[in-house]
Structure I
Amino acid sequence: MARFFRIHPAVGIARVGNSPDEFFIGPEHPNQPPNFDLAQKKFLPFKDSQGRVKRQAARFRIFEYTVQNGVKSPLREVTAGSFDVTGIKWNVHLANRKAAFFKFDGQDGANGVWKGTRNAQVQGAAERERLLVIDPGLKSISGQSKPSVPLTNPNTNIPISTLGELRTDEKGRLLVLGGLGQASKTAQGKLIDDYVNNDHWFDDMSDGPVSAEITYTEGGKTLTAKLEGSEGAWLLVAPPDFGPAVGNVVRLFDTMWDVAVRSKEVPLPASDGFFDKGLFVRLKQQRADWNTATHSFQTYKPSFRLEVFPILERALGHRHVHNPEASKAFHATLAGVEQDLGSVASVKGQRLRKTIFNYLRDPFSATLEPLLMPKGLGDGYRDEAPDVGMQKGYFMTLTRVQYALLKRWSEGQFEEDWDAAKARAIDPDISPGGLDRAALENSVGGPFFPGIDCSWLVRQPELYAVPFRIKHSGTVFPTAAKLAIGPGFFSQQMALPWQADFYQCKKQFFDPKSFKKDSFQGDGMYHMWWAAHRPDDVYAKKGDLQMVPWTRSLDAVAEVDAKKPEIKNSAPEGTSAVEMAMYIQMQKNWWQLGFVINEGAAYFETQERSAPTAVASAGTGTAKAS
């Protein structure tokens with residue numbers, strides 16, 4: 001009988017950096033922040049000895065599953081030379097299709113019909129492919145600690161040299177490193193003057209499928225298993241996470257979980273025992289209990305420790321990367337009230353639960369109240385809203401499943417399982433489910449305008465072979481755009497170049513008096529975008545009591561540069577000279593920004609560098625199936 005294998009994580013996350021040699025491996029344990037050493041219990045340096053940002057590598061492993069009574073369940077990790085496995089060949093196909101895709105404009109295209117394309121001056125599918133797409137082709141690697149396989153750009157029309165490289169570790173596991181965070185323009189290109197669409201510009205972000213071919217012996221025969229689709233994986237290459245100590249309120253894990261619970265189009269076969277273990281058991285339970293008419297759970301009781309408390313803690317953590325005084329967010333701490341919040345009978349807990357829930361923005365209603373939580377802007381944001389009026393989605397919401405879980409909690413319908421030690425524990429062992437969670441828990445799941453790691457296309461249920469696993473072929477929007485799933489699918493929707501939106505999506509001031517068609521009470525306040533990855537405000541050093549702007553050093557240069565004629569006279573309508581100067585600063589000097597880490601209760605910015613002799617760091621652990 002043929003053996004069954006799968007690649008984990010299902011979705012790997014690599015992050016760019018301009019250090020050509022040094023890198024760290026992304027989180028491989030739930031609750032583990034990026035570049036956090038479990039043995040030393042501290043963050044390791046994010047910059048090399050020259051102050052350049054290290055890349056985050058994505059590591060992929062292969063796990064064998066047992067098959068009993070037709071149900072496939074995780075068993076053990078396999079490597080070449082173990083358990084009769086004689087060889088593993090890894091295949092990766094990354095691409096960058098940004099310049100050939102449609103223009104990003106909020107929710108334009110959400111119905112599968114877009115208004116316009118980037119670089120519209122290039123006509124014809126073949127010509128657009130030739131002049132606008134970075135596609136190194138399918139690349140393979142096998143063996144242990146092998147020299148890197150470069151993902152060289154063969155397109156000499158485009159001023160980007162590479163999308164990264166493939167490596168293997170000492171066990172033959174796959175390591176994928178993305179690009180160096182570069183962006184460049186052709187001779188026809190102008191200065192960056194838009195936050196998301198700049199013709200003639202290119203960058204080195206990418207994404208694409210990861211597959212493998214395993215050779216093993218059984219009964220004296222040599223057999224081969226090909227892992228792709230529901231057994232394969234996907235890689236996203238994204239910007240650095242400059243706030244690794246702070247979690248996103250809505251993670252990519254939450255967004256994909258939401259799609260799997262609410263969309264029956266996503267296959268969830270009873271024969272897939274992966275969803276019978278750990279936290280993933282709850283996905284099956286939630287899906288069975290979800291009421292599509294009321295957008296709520298009927299009898300499901302969420303775990304306070306696993307499903308409620310983490311949302312609250314991540315929300316409060318944003319006070320370390322966004323000045324709460326400026327946003328009027330009233331963020332404080334949960335210290336000392338966790339037991340009450342996790343107790344059905346606690347009178348104090350009952351009051352707090354209702355108070356917290358009443359501050360949440362309902363994702364199903366059309367409410368546009370700026371004082372509700374999360375204190376962020378959403379997918380439906382529009383610059384022209386003060387003049388033409390708001391639309392639903394102007395402000396950020398939790399996912400529909402997250403909101404429904406907190407609703408059950410507010411009603412006292414939850415599991416009383418609070419345990420402070422378990423809530424923040426990091427399991428040192430490696431497991432299939434843990435790998436899948438760790439990668440996606442440290443990624444941004446919204447808002448998508450356009451986003452950090454990917455955009456709203458990730459919500460399309462037809463993308464998924466099973467929950468969290470992206471198909472390696474097929475289409476989305478089958479009746480409209482028939483958008484092909486393939487290398488570069490997710491990154492094509494993102495800002496071009498990436499640094500422009502990375503600057504633009506800082507906190508934004510909401511002035512209720514500026515809205516002509518909508519009436520709001522109260523004073524103005526700031527709203528966030530993705531402060532957990534791209535901080536708004538920071539404590540410049542440990543022990544500081546006042547926050548300062550994260551981009552303060554770049555801001556100072558941009559203020560001066562904005563007065564230069566070549567910038568001042570080039571700014572188009574709707575873009576100030578200072579904004580243009582800041583786009584340029586971010587494109588050139590993003591790597592000079594600091595990372596927000598914590599030491600205990602102290603959160604602060606660091607520019608710590610590795611010693612000159614430092615080598616790539618990698619987390620290790622004992623593999624187990626769970």
Structure II
Amino acid sequence: MSLENARAIVFDLDGTLFDLTPVVHAARQRVATFLFSNGFFSTRAYARQRINTLERKHGPYYSSSPYYFAFFDIAKAVFKDKPDQVRRFLDKQNTDPEAEPVEALVAEMERVYNAEDVEDIRPYPDALHTLRELRHAGYKLFLVTLGRARRQRNKIECLGIAPYFDRIINEGPPAHAYWFSELMENHDLSPDQLIVVGDRTHDEIRAGNRQGLTTIWLRRGRFSRETPAIGDRPDYEIKYLAQLSTLLHLSRIGKNPDRFRIAVIGGGTGLPTVLRGLRPYTRHPTAVVAVTDSGASSGRIRWNLGVQPPGDIRNALTALADPEQISQGLFNVFQHRFPNSEQESGIFKNDHIGNFLVAALTQQLGDFHAAIKTASDMLHVQGTVFPASTDNVDICAKLTNGEHRYTEWMVRKPGKPPIDLAYLVTNDTLLRELNRKNSALDRVIDPETGQVEICVRQGRKVSLEQDQIRAPRGALQAIADADIVVIGPGSLYTSVITNLLVPDIQKALVKRAQGKTIYVCNIVTQPGQTDDFRASDHLKSILKHIPENQRDGVIDHTLVQDLRIFQTPKSKDWHPLLKKYKKDGKILVESDTETLDALGPWTRADFLEEFHPDAIERGTGDFISHDPAKVADAICRIFCGLSVPDYWGLDE
């Protein structure tokens with residue numbers, strides 16, 4: 001559904017404009033206190049535990065009340081165990097003597113749960129920013145909330161959002177469909193002119209779909225893990241309210257998802273992070289993927305089968321796979337990694353099935369690009385994936401002490417002098433030198449990691465011929481035609497700069513005559529590549545690999561993480577990981593303002609991923625990541641001239 005005709009937007013309240021989690025926790029606590037203080041449970045903690053357990057059992061939503069079935073199970077168990085006590089309690093409440101005791105106790109729990117007093121709630125950090133942008137752009141804004149009227153009114157007053165809306169409907173029943181129709185009739189709107197934004201696909205999104213409205217699901221909070229039924233699928237899915245404003249501004253300049261062209265250059269886990277985030281904005285992104293990996297699973301496949309490394313390609317393919325079309329089983333198999341244990345995996349330790357599939361297709365079809373195309377069809381990829389080079393190439397580097405390192409594994413290996421310049425050689429050139437009699441190069445296996453390492457023999461020197469390296473024509477055309485080219489984030493030399501070392505790609509970037517090229521800087525440094533780097537050092541290293549007389553305007557804008565968020569109470573979960581990182585030589589990348597200003601436009605904002613406890617257990621090769629939705633939204637906002645909002649809540 002197109003956004004181009006939109007004139008008005010109707011918002012849900014709970015979970016859409018503010019985080020409902022504190023309200024839910026407080027309501028659960030009130031009910032737990034009620035059950036304990038009236039002698040139905042021996043402790044408040046046990047009562048709370050029962051509520052939480054039953055909520056998980058029944059799910060977060062039901063038609064009559066969010067917790068009706070959880071409360072019903074509790075009331076039934078309490079009445080079975082303590083019938084006289086329940087009847088005495090109900091008598092004190094002047095309950096109708098004819099009322100069924102279990103239902104009456106449920107009603108009391110619901111009354112306590114839905115107390116009219118509202119906890120200290122605040123709008124989502126980007127909510128007011130978004131509402132202001134939308135009003136300034138001329139959209140009519142409506143709020144429809146169908147909860148208990150007085151309690152909902154108290155929420156609206158506490159949030160301070162009333163002045164932003166042209167009309168607020170806080171009436172309770174009838175249902176959403178009635179009020180959507182009423183809004184269209186009273187404000188002379190056709191279905192294609194009204195947008196519905198909400199966090200519940202089974203409620204406001206379903207109602208909007210049935211009336212032919214444009215629906216946008218804010219996939220955040222309690223209902224974010226739901227899988228919508230066919231009739232409940234939204235037209236758009238976003239994670240932050242600011243994305244709504246971005247999408248509407250893009251539609252106004254003719255850049256709807258079918259016409260918005262974005263190319264992303266990178267590798268590793270940074271590239272798929274951006275690709276996943278771009279899903280609401282473009283249906284046909286192009287990924288130009290690094291193909292110099294020589295470590296882990298990709299490295300073993302390269303050395304044994306002689307094909308280009310499939311790992312980063314696999315990551316890009318799965319990031320662009322259409323979840324509604326692909327078999328979940330095939331997707332899971334494609335992403336399956338064998339455990340990092342010889343006892344469990346034998347010779348397949350830490351190998352990816354998807355890497356083997358891409359390698360097998362390459363052998364069957366005789367062409368790496370054809371293998372990628374076939375894998376794309378298998379995964380129903382939305383977009384196009386290109387290798388950065390049609391040749392089997394390796395990244396090498398000259399260090400500041402004059403030494404040279406060969407292959408990606410050696411370039412990124414920590415504990416060496418800083419990198420001065422990187423360059424590419426073909427794998428054939430490297431193998432010819434390795435196989436030459438009395439070669440200056442030696443191939444050894446690291447006993448700890450099992451990795452193939454290419455080393456210069458003691459006292460020897462080597463000079464490798466740098467052959468002509470080509471890029472796929474489709475990748476070059478995508479870069480030339482793109483409204484936005486995104487570079488990064490990712491390992492600076494081995495995921496980002498390695499692509500720019502392909503002469504055709506470098507020329508395509510330099511010659512771009514339209515759109516913007518945006519660099520996304522890493523959040524933490526990477527030992528072996530960016531030790532002690534500031535944000536400007538990352539950018540300078542990229543520009544250093546482009547001829548000096550061609551550097552101006554190659555990068556139009558740089559995005560840098562705002563480190564102030566790590567000083568807020570909300571960031572405390574990250575602190576143990578940051579301490580662990582510091583011991584490993586990974587530090588947060590500082591934004592050195594004056595130097596960055598001299599290099600060109602840049603934006604400092606919050607792009608940090610959501611914290612998950614698994615982050616603490618990440619291996620030494622893993623790093624803090626960007627949030628896909630935040631970074632993609634910021635990229636698109638830079639393109640259409642919007643400011644990047646406070647996704648974190650620093651202003652609070």
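Rule-based calculations on the coordinates, nothing more; no lab input. What you see is a predicted model, and the numbers here were worked out from it, not measured in a lab. Cβ atoms are built from the backbone, for glycine too; each structure is taken alone.
Tabulated data
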| quantity | calculated |
| --- | --- |
| For 11 (relative contact order in percent (Cα under 8 Å, 6 or more apart), calculated) the corresponding structure among I, II | II |
| Comparison of I, II by Kirkwood radius over Cα pairs in Å - largest value held by | II |
| Computed 43, 19, 13 for semi-axes √(5λ) of the Cα gyration tensor in Å, for residues 166-389 alone - originating structure among I, II | II |
| Parent structure of the calculated result -5000, given that helix-only ellipticity at 222 nm (-39500 (n - 2.57) for each DSSP H run of 4 or more, over all residues; to 500) is the read-out and I, II the choices | I |
| Structure (I, II) behind the derived value 1.7 of distance in nm of label points 7 Å out along Cα→Cβ at positions 358 and 398 | I |
